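Every read-out reported here was derived from the displayed coordinates using simple, explicitly stated rules and does not represent laboratory data. Bear in mind the structure is a predicted one, so any value in this text is a computation, not a measurement. Cβ atoms are built from the backbone, for glycine too; each structure is taken alone.
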Structure I
Amino acid sequence: MSGTDRTPDGLVVVDKPAGFTSHDVVARMRRLARTRRVGHAGTLDPMATGVLVIGVEKATRLLGHLALTEKEYVATIRLGQSTVTDDAEGPVTDAAGAVGVERAAVESGIAALTGDIMQVPSSVSAIKVDGKRSYKRVLDGEAVELPPRPVTVSRFTLDAFRTATAGDDDGTPVVDLDVTVVCSSGTYIRALARDLGAGLGTGGHLTALRRTRVGPYDLSAARTLEQLEEKLDVLPLADAAAAAFPRWDVSADDAKRLMQGAQLSAPDLGAGIHGAFDPSGRFIALVEEREGRSKSVAVFAQP
């Protein structure tokens, strides 16, 4: 881009590298897009890699809604050791080992953590406790107990089962599990690893995590930071909305009314947020039905 080019409104699907925080990626994108108006839909821990959806300019207003969509991960869970952080980033707190753990027992434990469950988030998370992030309290030496909350794990499958020896002083016998998880927003994969290990009596933590999908956006659409340095690939706002939300086509007159904040008759719109488009294909607004009328959630076009 030249110094006078304006970055288009839209989404950038980044394949986040390990060692970067989500904020690091946002900072890089602000430089590449030459705008401060950049955000992300759903944090990835520094250890994790994979799909991080970035919004640029007006598309930042989509992010809160995209963050609530279903997500998919591939991960490696190590049984036989527990850590402070429930992943490989934190020190080991217990090394019970995983001698004698059988695949059938693992699959039974996975089944118990599949479906609609109550999950206690990892204490080393960004959830606020009395105004302070939980992870900061843990790092300050406090004991934090977060309340359980409902999440949905729609898929939790065991892809590989390997016995190994941990690279610690004691050579703890461990079992490494490659898994795939599809889940609702707010589900902690670290907590699944912790709870699977607890149920088996071995302890458990994550050693690898890769997010492969956020809603409709998967790795096939993702670009590395190096690729984006060469070419900033922005998914236009209208295409992004059409991919993520059910489409509602409205007349030109109704599009103008939506832009002015009016509600339209929408008795058959259905549940959830929809993207409203005018006859030319321009993305107008995000709307939802309330008592047979359309309620604008966010308006993106002007008359």
Structure II
Amino acid sequence: MRDLETRTPAQPTDRIQIASVTKTMTAVAVMKLVEDHLIGFDDPVNDVIPGFTSVLKPSAPITVRQLLSHTSGMPEVNDAASKDVDFRPAFFSQKLTMESGLELAGTLPWPAASVGTFKYSNTNYLALGLLLQKLRHKPYDQVMQEQVFEPLGLKNTSLKPVDLASPGLLHGYATIRGERVDVTDNTAWAGNPAGGASSTVEDVNLFMAALFTGREVSSASLKEMKTSPGFAPYGLGMWQHADGCSKESRYEGLGSLWGHQTTAVSSADGRYQATMTVTAPPLPTGLEDPAAEGKRSDLNGRMESTLNEALDRICKPAN
């Protein structure tokens, strides 16, 4: 259903919040910085990204590759957020900008020993958004529109807040002490390079197809994106998964919010894509019930398995 008030059936064309699938799109824009020789994968960003050194106080040079692959070891911005069970004041009224996100993360320790090890952190992609702004001399959302969305014809993909009155919008929910709360309003994080895009399953499939058939970045850049530093099944902006029809891996964007889960999968050659989004039954947040996050994680795992099993059944080995 699109929502629990009207109980209108959901449609494949409905707009969805894709959460961390946004990271794969942001990564593509960063790859283009490297292709345009504005920065290198292994160049340090400490003195390039505004406020990076003064706010985060890294103990070592941090490279573009480390930010893309979550191997900078930097603290997770969400770990510094409010821990109040009633999340509504922070959720609906406090805009998380790239700058404020770095400031929040900067209140947490960044151990020197963590630099170079895999630690999934949204803060990495907030920093990459600032890097894009700095080197392109344009706002992040404009960079993404010009570099990714428009060239690929992603007409239903946006970094703007969703229109809550739109009939083609999937609503997500959470609970607070048993009370159902609509958490579809994304004003607080819309435009966030780590998870602030909305889209449709069709647009996400178009994006994945363009990326893996070489219509978005060069073959050299795509090879870099597919390469994991070796600490986790994660390359530059995307996860890896076994492909039942090829010796290569499949590649995935995985997004999870309290009310929305999205998984996008593509074969390495771009011949097959599948995207699924689920608005789960209302659950408490992890602030109220840590076990609820386990249920969301289990749902994400089942979505991932379902998509890959489906592709295993329909794919054919490449000639």
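Some notes on this structure:
- For FRET efficiency 1/(1 + (r/R0)^6) of positions 9 and 225 (r between Cβ atoms, R0 = 30 Å, to 0.05) computed as 0.25, the structure of I, II it came from: II
- Highest-scoring entry among I, II, by FRET efficiency 1/(1 + (r/R0)^6) of positions 17 and 153 (r between Cβ atoms, R0 = 25 Å, to 0.05), is II.
- Test item: Cα extents along the principal axes in Å calculated as 53, 51, 34, pick one of I, II: II
- Here helix-only ellipticity at 222 nm (-39500 (n - 2.57) for each DSSP H run of 4 or more, over all residues; to 500) was derived from just one of the structures I, II, and that gives -9500; the source is II.
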